[in-house]
1. So Rg/Rh (Cα atoms, Kirkwood Rh), for residues 95-134 alone, computed for just one structure, reads 1.22; which one of I, II is that?
2. If we compute Kirkwood radius over Cα pairs in Å for structures I, II, which one ends up with the highest value?
3. To which of I, II does the computed value -17000 (helix-only ellipticity at 222 nm (-39500 (n - 2.57) for each DSSP H run of 4 or more, over all residues; to 500)) belong?
4. Among I, II, considering only distance in nm of label points 7 Å out along Cα→Cβ at positions 87 and 255, which has the greatest calculated value?
5. Could you tell me which structure in I, II was used to calculate semi-axes √(5λ) of the Cα gyration tensor in Å, for residues 79-230 alone as 69, 17, 12?
6. For structures I, II, which has the highest computed value of mean count of other Cβ atoms within 10 Å over residues 199-206?
Structure I
Amino acid sequence: MAAIELKGLTKVYPGGVKALDSLDLSIPDGEFFALLGPSGCGKTTLLRTIAGLETATGGNVVIGDRDVTGVQPGGRDIAMVFQDYALFPHMDVTENISYPLRIKKVAKAQRQAKAGEVGARLGLEQLMDRRPGQLSGGQQQRVALARVMATQAKAFLFDEPLSNLDARLRLEARTFLKKLQRELGVTTVFVTHDQAEALAMADRMAVMEAGHIRQIGTPSEVFQRPANTFVASFIGSTPMNLLDAVVRGDTLEVAGCEVPVPALAAGLLTDGEKIVYGVRPEYMTYTDEPADGSLSGEVIIVENLGASHLVTLEVAGVLVQAVVPEGREPALGDRGHAVPRGDRALAYRDGELVSA
């Protein structure tokens with residue numbers, strides 16, 4: 001196994017488009033690391049540059065104790081699973097799994113034995129004679145994983161490998177993939193635009209925007225304490241409430257209401273200062289009766305999330321959202337009150353988190 005380290009990594013395409021801008025990143029040996037961001041942010045370019053499929057314009061890629069910046073993909077001792085799995089349609093499952101070993105000139109008997117061993121581990125033993133066109137999406141994905149495992153590479157690179165699966169299979173596949181990675185202990189870099197996948201699977205994650213890494217941390221750190229308003233607005237199945245606020249001593253004036261200064265920003269704000277107040281809908285308590293420190297307004301939207309409801313209040317022309325448990329949702333037109341948790345509320349100055 002091997003750690004991955006990127007030092008000042010830059011990628012500029014013809015025409016001056018800078019896909020990666022002097023990135024520094026260290027991924028420890030055995031970690032499951034997710035690259036997350038919107039389309040066009042550079043995450044796939046970063047993965048392909050680690051793999052050697054893209055040539056770095058500047059900086060270095062180090063895998064283990066070896067600088068592989070100028071090394072061809074086949075010499076980097078990594079394995080990659082693509083979004084479309086890249087299986088050979090004219091080969092059966094055994095041949096697809098063993099193909100990387102064939103390239104390394106491993107004897108046929110050995111590579112077939114290895115393919116059978118890995119295939120059995122992934123529940124493919126009854127499918128070894130079939131071709132990709134005879135397999136379901138989930139089965140094809142397992143063949144792609146088996147091919148990666150057969151290489152016994154130092155690092156695995158995954159480029160949105162679950163995006164072609166339906167919703168139910170995606171849930172099953174991400175559980176299976178995380179369990180498999182923990183058993184193997186292989187350093188893994190996983191690219192996704194699906195934040196639920198990143199939050200559920202990663203040991204740590206990086207959120208990217210326009211060729212820059214905007215935050216690195218554990219899923220809990222990134223969810224609970226977004227480092228800037230970009231991450232705050234991007235992460236979360238329901239968007240964070242990001243509201244203009246003015247500091248009034250120990251309180252904030254938000255949409256004509258008064259709320260306490262967030263605990264993380266206590267003593268760090270200046271009276272009269274304009275900031276952005278952030279709190280996730282999950283950290284808002286909805287009440288029918290007025291309460292101290294609440295944001296009060298008319299209920300204009302109620303969205304069913306299954307076991308809960310997302311309630312949108314219009315507070316002095318500003319929209320504020322709160323998650324309400326099933327059975328306690330209000331009716332449209334009700335006057336409601338959303339009370340933020342002080343220990344989960346955040347303050348942003350010039351787009352950056354205010355914290356000691």
Structure II
Amino acid sequence: MGNFMSFQPSCDATLDRVISVLCTRGYIGNLKKNLRDLQRETEDLRAIQDVVKNKVAREKVKHRHMLKTVQVWLTRVESVNTRIDGILSTSPAQLQKLCLCGFCSKNVYLSYIYGRSVFLLLEEVKKLKSEGNFQELTELTMVFEVVERPTRTTVGQEEMLETAWKRLMEEEVGIMGLHGMGGVGKTTLFKQIHNKFATMSGKFDVVIWIVVSQGASISKLQEDIAQKLRLCDDQWRRKDESDKAAEMHRVLKGTRFVLMLDDIWEKVDLEAIGVPEPSRENGCKVAFTTRSKEVCGRMGDHEPMQVKCLERDQAWELFRIKVGESTLGRDVNIVELARKVAEKCHGLPLALSVIGETMSYKTTSGEQRL
């Protein structure tokens with residue numbers, strides 16, 4: 001049927017070719033070299049592992065915890081180390097199987113399987129080494145506990161407190177301002193709002209209280225907030241204002257925070273400080289007190305709550321508490337005099353408290369008039 005030629009290599013020839021490839025150019029021929037490389041690369045990997053662990057341990061005392069990516073990497077390194085120990089423990093026996101100056105094996109199949117495992121493990125170690133160069137190892141552990149701030153005795157603020165708290169907790173409200181004249185009780189009310197967070201759990205990651213006062217700079221506010229977040233290490237101090245803002249933004253962006261700024265006199269530039277803008281999406285809050293309604297508008301609260309002076313009955317109740325029942329009961333004329341003095345305070349809580357405490361240790365109407 002025509003000129004037909006066929007060529008069929010023998011099974012022996014095919015087997016010889018396969019063995020030649022496996023032994024001279026593959027896992028068997030390179031076994032000794034791959035084992036040496038595996039030992040060297042493993043030493044390097046374990047050195048990197050120790051450095052990472054030591055850095056994490058040092059930063060743990062600064063209330064920082066390991067990043068998830070670092071934890072995954074360390075887990076993989078531990079797993080690889082176990083497999084490496086197993087591979088290297090059998091290497092003497094595996095090397096004894098080699099023949100022809102290491103280019104072949106007395107048991108080609110078993111040496112091939114072992115050599116392939118060594119090669120793949122070597123590649124995995126190299127990959128882990130390249131992944132171990134972390135820029136950041138840890139992140140800040142937010143302090144969930146809210147320590148109550150001491151407040152003095154108040155009268156007539158219960159309704160204002162509930163109104164302010166209810167508004168601050170509304171999902172649509174990210175920024176809330178309290179305004180009113182000096183001595184009207186803004187800070188006392190603000191402390192009571194702060195202390196309500198101590199009764200909550202799980203809703204917010206961190207509550208930050210900062211006293212701002214007149215003339216506070218961006219740098220000063222950054223330092224105050226960083227102290228609360230425990231960011232003030234040597235690396236933080238070497239950063240300029242812009243880099244500090246970026247670092248603070250990175251930390252706060254992943255948290256649900258409440259920032260409470262007491263006694264601001266002008267608009268506080270949250271972006272320049274590094275505070276993410278509070279929104280319905282991130283659930284964060286910024287609250288502040290100020291004497292100026294205009295400042296409230298500049299901060300973004302166009303419906304701020306005004307803290308007003310006490311009503312007449314409330315003012316007398318606060319004054320009576322400060323003077324004390326024992327003093328009021330010692331002289332029939334003291335009560336009448338005390339009422340007149342309380343009237344002159346015009347419902348201003350600070351004046352009522354200070355003057356009432358002063359009158360508390362004067363036991364006669366004559367002393368009270370002095």
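1. Working: I: 0.98; II: 1.22.
Considering all the candidates, the number was obtained from II.
2. Values: I: 22.8; II: 27.4.
Comparing I, II, the top value of Kirkwood radius over Cα pairs in Å belongs to II.
3. Numbers: I: -7500; II: -17000.
This figure was derived from II.
4. Numbers: I: 5.0; II: 4.3.
That would be structure I.
5. Details: I: 32, 16, 13; II: 69, 17, 12.
Working through the options, I get structure II.
6. On the way: I: 20.4; II: 13.2.
Greatest value across I, II: structure I.
Taken together, the values in this text are just the output of simple stated rules run on the coordinates, not laboratory data. Owing to the predicted nature of the structure, the values given are computational and were not obtained by experimental measurement. Cβ atoms are built from the backbone, for glycine too; each structure is taken alone.
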